[in-house]
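Below, each structure is written out as structure tokens.
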Structure P
Amino acid sequence: MTTRPRLTPAMADVRRAVRDALAVALPGVKQTARRDPSCVLPGGWAIADDAPLVLVALSGGPDSLALAVALGFEQGKCGVRAGAVIVDHGLQEDSAQIAERAAEQARTAGLNPVVVRRMKVAETGSGPEADARAARYAAFADVARETGAVAVLVGHTLDDQAETVLLGLARGSGARSLAGMRLVTPHDSEQSALAGVTIVRPLLGLRRKLVAQSLTDQGIAAWHDPHNSDPAYARVRVRSRLLPVLKAELGPGVAEALARTATQLTDDADYLDALAADALQSALTSLGTLSTEILAPLHPAIRVRCLRLWLTREVHLSHISAAHLAAVDELVTAWHGQAGVDLPGRTVTRDGEALRVEARANDTSVP
């Protein structure tokens, strides 16, 4: 008979976070959970064969592994079936062994199915971090659709949220970036690579140290990605250099304060984004162009969001900088016959009272 480790505060906090996040992401599902005296699963919670499937995006690192272990324990109580998706980027010599070790740990935690997806990271010019992230999330979406999973859980912590806010602030990315990551992010747009997949971040309110402690308390060893300590990456520099300085100079609680800032900005950004979506619907013509007559009188906070939404949702451009948006906005508000604005693979021009997008003449990658 296997003896379970004594429940510690760190273990309890992580498990509670999983329960609370799933209750938000899948309202009503918990009510379908039931106990069965003959069930050998934790707490005697039986898992129905038709219970919705949720997947953990598992790297084998402390955050995602702690999430996987907690979900494995809590799945019956939450009324879900728990599985895992593990992406092997092939970026390290022993990546296959790392992936298999993570898969075995997921199975031991009671997750099923456990899918290892091997894929190559395509270089898009956006940098290695962004390219690897795009590859991971594409794999998550593919496996979710293949398995019928309704959500993918990722292991971002409060520390990750604080780092995201600082990176967004340094890049001048605006309120949406400063709002950071959401607890639950549904992807409803058919144009999205994650179309139909809901991303859930149960650990977003917990410190990284506490999450790692939950594994230590259970005697579980995690893999530590060397990339997470490589100062070549901006996020690592924020983590290892900038945040410690802020803590030393401003006192403890900096990470928590940054995370609160993200939460407070989320509602504001959501409201402005909704207004921008309405404006886009009004300004978009049947030819796919955008009416400058409708855009020009709008408040800049709405107009710029409308332009971003047009370029990302309608034109399918994924990497639009603040400088790009400012230049396109000038075509609306300060146009005097100037040339168009070059974007990645596209050019935005103004023709009379309309903005249109054309393929760059020297870019053969755009059909």
Structure Q
Amino acid sequence: MNIEFFASRTITWYMARIFLMRFTAVLAALVIILLALDLLGESGKILAWPGNGEPQIWHYLSLRAPQIIARFLPFSALLATLITLAALNQHSEVIAMKAAGVSAHQILAPLVLASIGIALISFWFNDRVVTRASATLSAWQSADYGPIPVDHGTKANVWVRAGDDLIHVDRVSGRGTATRLSGVTVYARDGGRLQLIINAPLAVPTAGRAWTLGEARVFDVARGTRRMIPDMRIGRGVTPDRFTLSDVRAEELGFGALRAVIHDLKAAGRPTDALESGLWHKIAGPMSAVLMPLLAGVAAFGTARSGQLFIRAVIGMALGFLYFVADNFALAMGNLGAYPPFLAAWAPFLLFLMIGETVLIRTEE
């Protein structure tokens, strides 16, 4: 019995090469088509800002392309595997390899090896390129495709709720006890009814988990009067991390940066399940490319003359689509806190790994 992982160097290189060629072609075609469709909906918004023109269109495409590549890379691996295996089956190359004693797992091994390389490149690409492009595009869209404000490590337009009160801050800078709030507006409410509107140019944290407002201007809504309070305390129990970590998006942070943010949130006693699901999915997402050859492997086996090649290809595609549906569903459940973070990220991968192996063994081995 042949127990080698690869059949031979020649077969391995031949199959990996044709798979990578088809993968590149499929991914390029999908990116071009989807970018064109996406641009149809966004070009009007981009050109609506005075002074925007063709350079801004190309800048948008450069930021949107990494997101599309990251999202459809596993799907491209699925289609490339189906095309490769269906062509090999139709030309009787699979029959020739099996007649030479090559097992089904050895036929798929070169594709799995190539997919591991794709997964590693995908992880690096997502961590270094996609996160920065997503953050830049999000900031640009928030500015209605106008000039993006210079980011000096500050956060702008932050809302925090303290009991019934609402606190709006124009700009947050610093971290921990060095946090500074600029342009503070407090909407003091009692039972849902607005009582006071407090404005101050600056707020700093004080002992007792509160904030001190300097030169606060207080407007009494019921009486219609104004008064100045030189030193006023608000937001008792509101910690600095409520402002500095108020808007964290997993897709805009690299793996290391997201781990640091999760650590800070846990130290502050804040819920992190959604971010932990995103953290684990940064690994599980690229690894899905390794799963595609196994799910699409059903297209490689069975004689093409039987007329079932198309049906087998459809089955392989259906398994791939079901994986993407299950992955998105599990991630959504993880974001809602219904699934543990690790389970939300890895359960679809492990489930379809077993399904793919079962289908492969039942149909061929």
Structure R
Amino acid sequence: MARPRRATGKLTAPPKNESGDSESGQPVAKHRRIFDHLFAGIQSGELRAGDRLPSEAELGRLFGVSRITVAKAVLDLQRMGLVSRRPGAGTHVLGQHQTAGRAFGLLIPELGLTEIFEPICHGMMRTSFARPEALLWSNASTTARDSAKEAEQLVQSYIQQKVAGVFFAPLELTPEKDAVNRRIARSLERAQIPFVLLDRCYMPYPERSAHDLVGIDNRRAGFIAAAHLLGLGVRNLAFIGEEHAANTVDARITGFDEALRQFGAAPDGNPVWRGSPQDEPFVRRLLDEQLPEGIVCANDLTAARLMQTLLGLGKRIPEDVRIVGMDDVKYASLLPVPLTTIHQDCAGIGTLAMATMLERLEHPELPVRDVLAPIRLVVRRSCGAYLA
């Protein structure tokens, strides 16, 4: 006979933390303290499958917070597929069965080309509710064109294998990207395989597809990057991005433009430049025609390449030109001039992506969602903040 599951109102009290800080000294949100404590209980086995969590009121008294704060923490656990909430029955811990017998396909054409996707995949595999063997992928290509061909072949393989779902990062940096991405999406839709978009939508900005997306608020990222330089007194700003980039770059440009208008720094001409930062004539033309004091780059790779070109032209960074990037990839702090950039939690995006997929499979009637991971500005030498 199966043993009855107990209702656990006797959860071990959380450790006292008078300052509300983590061990690293950074402030910890109240709902995050509750989440971490309940998550640790589930991981350790103190809270087992079928156990009922204490009520929101009880958790509020235990942690000294409001029920709204408790509800936010429990909702995060639910989104990760760790608990279920039923009206009148309370919140119960789920077992580790969600991915049992299921396989999920990783369709990331630029896995070996774009820095952010490797930590995103690691975030998926490190989640407590997804077994690494449940994730399928292929070897990464070395060029965007090869990636496009392999992506279309791989999606057919996933359809034949009848995977439960696909994590899809649409292709970029190739002229045929839009057509390829749409064909892939149509193939998965016809096969009735749900897919979660990683980092970007395949529709032109600001259009939106009918599928869940996990990433960051790119419009806000562009605004923060530009506003930081404008706040340092820089007034003549440029934005540089590659041709055929993902629509995330268009969203970042929108935020960049909004910051210029808010600070009253909009130039007479177009401050957005599309081209290769390794193309010296292109960079010379940018410098000669706009005379920028600061440049916001579409991502850290663009910033790193631009930095090399500027240094080769005898420009000092940040004394002559200040630079801000996006993504905070692992080499950003190791560049010749450490790069100020917008940090995104790539591993967290991976965790959110898996949680979003599991929730979509359990509740296919849910509306389409944008699930956004937090971002923050990381200030290093390239922006010239120290010059003040």
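If distance in nm of label points 7 Å out along Cα→Cβ at positions 239 and 287 is computed to be 3.1, which of P, Q, R is the source?
Q
Upon calculation of helix-only ellipticity at 222 nm (-39500 (n - 2.57) for each DSSP H run of 4 or more, over all residues; to 500) from the atomic coordinates, which of the structures P, Q, R produces -12000?
Of the options listed, only R reproduces it.
Coordinate-derived values only; no laboratory data. None of these values were measured; they are calculated from a predicted model. Cβ atoms are built from the backbone, for glycine too; each structure is taken alone.
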